[in-house]
Structure P
Amino acid sequence: MSTVKAAVIQMSLKADPVADSFDTIRDRMTEAHMALIEDAAKEGVQAIGLQEVWTMPYFPARVDPHWFGSAEVIPEGPTTQLMMETAKRLGMVIVSPIYELGEDGKRYNTAAVIDADGRYLGKFRKVHIPKILPYDEKFYFADGNLGFPVFETAVGKVGVYICYDRHFPEGWRELALNGAELVFNPSATFRGLSDHIWTLEQPGAAIANGIFIGANNRVGTELAFGNHYFYGSSYFTDPRGNVLNQGPDDKDALVVSDLDFAMIREVRDQWQFYRDRRPETYVNAARRT
């Protein structure tokens with residue numbers, strides 16, 4: 001498949017994290033997302049990425065073990081099961097990042113990847129876990145331990161790299177070397193911290209690795225967790241680093257772009273970054289701490 005119509009969703013919180021139960025929050029966020037997923041299907045979208053921990057508020061801004069109870073198992077949990085049913089019904093690849101309760105009893109920041117026929121293909125667990133005050137993700141998330149998987153989907157080879165991961169070039173390279181053509185980068189990041197580099201890092205990674213990247217971010221202020229404004233501005237970038245069809249910074253949005261996968265080969269043939277790599281010279285840098 002050469003040209004793929006892909007989308008990402010950016011969304012504000014639709015519930016009261018203080019007064020509402022986990023089920024209520026999940027139901028309201030799901031209802032709002034499903035409306036945009038249905039819109040995406042009407043536009044012919046073939047692959048869609050949802051935002052980081054999309055069924056819940058972004059609770060790591062405050063240390064509170066209450067939120068441990070919101071984690072779900074994958075794929076047996078209700079959210080992944082619903083996304084599997086939706087993917088099959090709409091014929092759409094879905095990347096669904098949620099708070100996962102792992103089989104080992106630990107909790108992870110995880111994205112389930114579901115093919116267009118509804119099959120659960122596997123998951124990526126966020127590798128790099130930050131503690132950037134007031135956000136203490138290390139309190140909530142164990143280090144990802146599944147490496148950098150790439151999934152063969154109906155639209156091509158898809159990978160995931162979650163939020164803070166994007167600051168580490170090694171993972172982008174691993175995903176590309178594993179065959180990724182499109183990498184979804186779901187995020188929850190706020191103004192004053194990262195907005196000045198939001199449209200620098202992912203285009204740079206796309207250029208360096210010859211891939212498409214879909215980057216999405218929450219939008220709005222989640223008052224129960226501080227005064228931080230999530231600035232949306234979701235977009236796709238192509239292997240030449242062009243930012244495609246960027247979303248607004250102040251409202252929910254379905255951001256859709258046509259991705260011509262033929263560009264991947266064109267760019268890689270032109271720049272030859274893979275031919276000219278010297279991995280044997282990078283060993284000490286990789287091991288240095």
Structure Q
Amino acid sequence: MQIVNAILRPIFDGLLMPFKGLHPLVGLTVVSLLTSVMMLVMFKRTSNQDKIAAVKAKITAGLFEIRLFNDDLRAIFRAQGEILRHNLSYLGLSLVPLLWMIVPIVLIIAQLQFHYGYRGLEPGEAALLTVELREDWPERLSGGGVAGKPAVELNAPDAFRIDSPAVWLPSLDEIVWRITPEKYGDWEVGVKLGDEEYSKVVRVSDEIVRRSPSRLAPALLDQVLYPAEPSLPKHSPIRSIAISYPETGSAAGLPTWLWIFFLLSIVFAFALKGRFGVKI
């Protein structure tokens with residue numbers, strides 16, 4: 001999965017680069033259009049288009065039957081039963097192409113989340129840098145610690161001001177700093193734990209660029225959901241290094257940008273299905 005993410009990151013960075021200084025809707029519209037074209041092509045190649053057309057024709061025929069025999073209850077109930085049966089057939093025919101599309105859609109959404117789901121830090125805006133350790137960190141840690149407290153040091157570039165010393169939260173196995181960027185740019189902070197140092201990229205920008213709120217230990221699900229930055233080394237005593245980027249907003253439990261992406265993709269798909277000769 002790390003190889004897949006390493007390929008997808010520069011692709012999406014390059015695709016969205018021309019729109020990074022524009023309104024988010026511009027880039028989302030372009031990606032939604034490309035996604036709808038991809039979905040149409042995949043749907044056409046992985047579905048039985050002839051059967052879908054036949055089932056849709058039968059559903060339409062059932063609707064006409066209800067209108068023609070609206071004074072015959074027996075005919076109406078029979079037509080409704082046929083419509084329900086054909087709808088179930090239609091869902092079954094649509095399931096195969098939908099399963100094929102799930103994987104690329106999930107990968108696309110995961111990449112877009114880290115371009116549109118978080119607002120960048122600005123100079124003078126404080127943030128929290130949190131390091132969460134694994135439960136077995138004492139066994140993994142080289143260099144030890146004092147009385148159960150890990151020996152830790154934050155190495156930040158001159159563009160950052162460290163506003164607080166490391167705060168150790170033993171009940172959570174977390175270490176927290178309050179830091180403030182003072183310049184725009186892409187920066188790398190280092191967390192020295194014992195004898196080893198682990199880095200985290202922090203982007204200070206008001207443009208639409210890829211931002212990674214967390215760098216995580218290698219795990220398949222985390223690599224799928226958090227592809228914006230390479231995983232921590234496997235032997236690391238750290239579970240995650242996180243920076244508190246502000247989120248861009250949500251509606252009904254989902255990010256606002258995701259609603260816009262879904263809506264635009266559906267609109268484009270239905271607008272273009274005739275041009276691609278796809279029966280949905």
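With distance in nm of label points 7 Å out along Cα→Cβ at positions 91 and 211 computed per structure, which member of P, Q shows the largest figure? Provide the component values of the computation, followed by the final result.
On the way: P: 2.8; Q: 4.0.
Largest value of distance in nm of label points 7 Å out along Cα→Cβ at positions 91 and 211: Q.
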Comparison of P, Q by distance in nm of label points 7 Å out along Cα→Cβ at positions 35 and 259 - largest value held by: P
When mean projected area of the Cα convex hull in nm² is computed for each of P, Q, the largest belongs to: Q
Distance in nm of label points 7 Å out along Cα→Cβ at positions 19 and 251 from the coordinates reads 1.7; which among P, Q: Q
Value -15500, calculated as helix-only ellipticity at 222 nm (-39500 (n - 2.57) for each DSSP H run of 4 or more, over all residues; to 500), assigned to which of P, Q: Q
Relative contact order in percent (Cα under 8 Å, 6 or more apart) derived as 20 - corresponding label from P, Q: P
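No lab work stands behind these numbers, since they all come straight from the coordinates. Predicted model, so just to flag it, every value in this text is computed and none were measured. Cβ atoms are built from the backbone, for glycine too; each structure is taken alone.
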